[in-house]
Each structure stands twice: as C-alpha cells, then as structure tokens.
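Just below sit the structures, each encoded as structure tokens.
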Structure I
Amino acid sequence: MRWLPNALTLSRLILLLPLMLLLAVGGTTAAWWALGLFLLASITDFFDGWLARRWNCATNLGVFLDPLADKVFANLLLVYLAAHHPDWVPLWLVLLILAREFAVQGFRSMAPCVGVVISTGQLNKFKLVFQLIACGTAIGGLAWPAATMLLQPLTWIALGLALIAALWSMFTLFRDNVDLWRRQPLQMQQR
C-alpha cells in the first residue's frame, strides 16, 4: 500500500482531462459530473500527503509530484475556466497568478545551486485552497445556474484571496531569501 499516496497524486493529473472535457461538453448535466470529478480530485490532495505521513512512506517521487500536481491541476483548470467562462474567472487575474508561479518557481530552482532548499510556506497552501474554492464554486455555478448570484461572488472573493496569498507569499519568499543573489554557485557534479 506504500504506492497509494503517489497513485492518489497522479490521479489528480489524470482526472483533469475528463473534467475539462465534461466542461467543454457544456450543459448542467456535464457540469454536475465535472463538479463530482473536481471534488474527487480535490479530496486526493488531502489524502495523498496524509497517508504518506501516517504510513511513513514519503518518497522523493511524491515530494516532487505532489506540488507539481497541485500547480498543474489548479492552474490549468483556472486557465480553462478563464478562457471559456471569463464572467466567472477573469483572465487578467489568472495571468497574474501564473506570472507569480513562474517567478517563484524560477527563484526556487536557483536556490539549490547556492546550497539552499526553499520549502513551501503556509501562504502557498492557502493560495491553493483559495484557487480550489474558486474552481469549485465556478464549476458549481455552471452546474447549478440558479445559484449564480451566490456562487459567482464567492468565486471572485476566493480568486482575490488566492491572488493576495500568492503575491504576499512571493514578497516574503524574496524578502527572506534576498541573500541568495549574492552567494556563489556551488560546484556541480557532471554526470
């Protein structure tokens, strides 16, 4: 059973395609199915890490895959929703979040070259939660149009909170690690 946490992580990536296909089909029935797949995929995000810690079976693959699956799942879904349902998810906001992702990932990938590993902070976890709430309320609104008056403002609020968490975490990451720019790179092994 030590493989289960990594399988749950991979399932998030696998469920993304049918979820977006259901959204592309359109209609409330397809949107309800998409919402069900979204909720199933979102639940795996909790259980993969929880099981890996509980069973003491964390792997390098899991440490790599979990944040990758989180980013791919949430960001691709937001891009899809912004492209096809801009009244629910504004494209400009998604592009700001994506720009932040690239800046932070670039900075994080530089850190090991100077002997530092930068862990994911709590604000990044909040950002992901708000992104998932925004995706869920948007898909829920597509599935249940009568709830648009309630779910659309909730989507916008969650997106706003995701953007605030994203920008604040980027600011604190850069501020707390400003010394990395001055460090000499480590000698790398050739393989």
Structure II
Amino acid sequence: MLNGRNVAIGPVLPEDLLRLFVWGDDPEITRLNEPYLPKNLDRERDFWLNPSGDPRRVFLAIRRIGKPEIVGYVQITAIEPIHRSASLGILIGRAEDRGCGLGREAMELAIGFCRDHLNLTRLSLAVHADNAPAIALYEKLGFATEGLCRSAQFIAGRWIDLQLMALVDPARAQDQAGTV
C-alpha cells in the first residue's frame, strides 16, 4: 500500500469486487470512460483480480486513509518495460467523492509508483475532450496534450472526441536518449 495524505493506493481485493461491479454496471459512471455494456460478475472478477498474472497491467484500488472501502481505482495498462511506457486511467466511483482532491492525490501516487517501482519514463492517457476538470488536473500534474482523436467513441447516443495526453519525465528521457 502506498500512502498519501488522504488516500492510499494498493491492490484490488476480492471484497472490492461488488463495488467495482456496481460502478461498471452503472451507465452514468461508465459514460466517463466507455460505452455502457451489462457486466458479468465472473468476467469482472477475472478482469480485476488478474488471475493469469498479466505483467502488462496493474490495477490499484484507491482508499481513504484509515477506511477499508474502495473509492476508486487507477489502471496502469499497456506496460512496455523495453520502452519504459504505459497508459493510465483513473475513476473515482461516486460523484460525491469527485472534485475533492482524491483523484489528484491518487494520480500523484500512481505516477510515483510508475517511476519508482515500474521504472517507467512515459505515461499516456486518453480523456474525453469535453472533460475540462480532468484535463485541468492532468495539466497540473505535468501532462501535455499530444493530439485529438475526433469522434473516437460513441457513448450515450453521441460521439466523443478523445484528447491524448502524456507525461514524460525529462531527466529520464534524456538518460534514455543518451543510451543505445
């Protein structure tokens, strides 16, 4: 478990599955990341607990310090150890938990985890181009916009543009550029 001031990130536990399932089966929550599709609990269990041990992904539960219940998650996917890169995704599940700094602190912890424990240099993400609060957060964390995928997702009856952003550790990128 990695601890911040108000949140900790750590493994997704079997007791978290019901809440993750409920979030994944709620069209209002899933619209933040993907089109809604009804979920299957067995497939969701395998997805979140990663029984095959896929090394290209790490899922981290977000919890308030001192509280056992999950408030969100960070997904680190497409981990490429040779290229020292990965993609990030985050969700704070309940609307009342959003906008109070939990996501920012969880992302700071996740970025540190990616650098210090996974030895990653480049972190990328895709965010709905109309999600101004998320984009502002990512910019404060040092992410830069790299492009726009127009009409990339069809969610809840409308087309959504995706803004592509990345955070590259300049010192590490320089170190990599000098090595062959």
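Each reported figure results from applying straightforward, stated rules to the coordinates on display, with no laboratory input. These figures come from a predicted structure and were not determined experimentally. Cβ atoms are built from the backbone, for glycine too; each structure is taken alone.
Given 3, 13, 17, 22, 17, 13, 8, 5, 2 as the derived value for P(r) over Cα pairs in 5 Å bins from 0, in percent, for residues 53-124 alone, which of the supplied structures I, II does it correspond to?
Working: I: 3, 13, 17, 22, 17, 13, 8, 5, 2; II: 4, 17, 27, 22, 15, 10, 4, 1.
Checking each candidate, the match is I.
Given that helix-only ellipticity at 222 nm (-39500 (n - 2.57) for each DSSP H run of 4 or more, over all residues; to 500), derived from a single structure, equals -8000, which label among I, II identifies that structure?
Derived from II, not from the others.
Comparing structures I, II by relative contact order in percent (Cα under 8 Å, 6 or more apart), which one has the largest value?
Max of relative contact order in percent (Cα under 8 Å, 6 or more apart): I.
Any idea which of I, II comes out highest on distance in nm of label points 7 Å out along Cα→Cβ at positions 29 and 141?
I
Match the computed value 3.0 of distance in nm of label points 7 Å out along Cα→Cβ at positions 21 and 149 to one of the structures I, II, and report its label. Let's see the in-between values first.
Numbers: I: 3.7; II: 3.0.
Label of the originating structure: II.
Out of I, II, which one gives 18.2, 61 for Rg and Dmax of the Cα atoms in Å as computed from the coordinates?
Attributed to the structure labelled I.
Identify which of structures I, II gives the largest calculated value of distance in nm of label points 7 Å out along Cα→Cβ at positions 5 and 133. Write out the running numbers ahead of the final one.
On the way: I: 2.7; II: 1.9.
Largest calculated value belongs to I.
When mean count of other Cβ atoms within 10 Å over residues 77-84 is computed for each of I, II, which one produces 13.1? All intermediate terms of the calculation are to be shown ahead of the outcome.
On the way: I: 19.4; II: 13.1.
Checking each candidate, the match is II.
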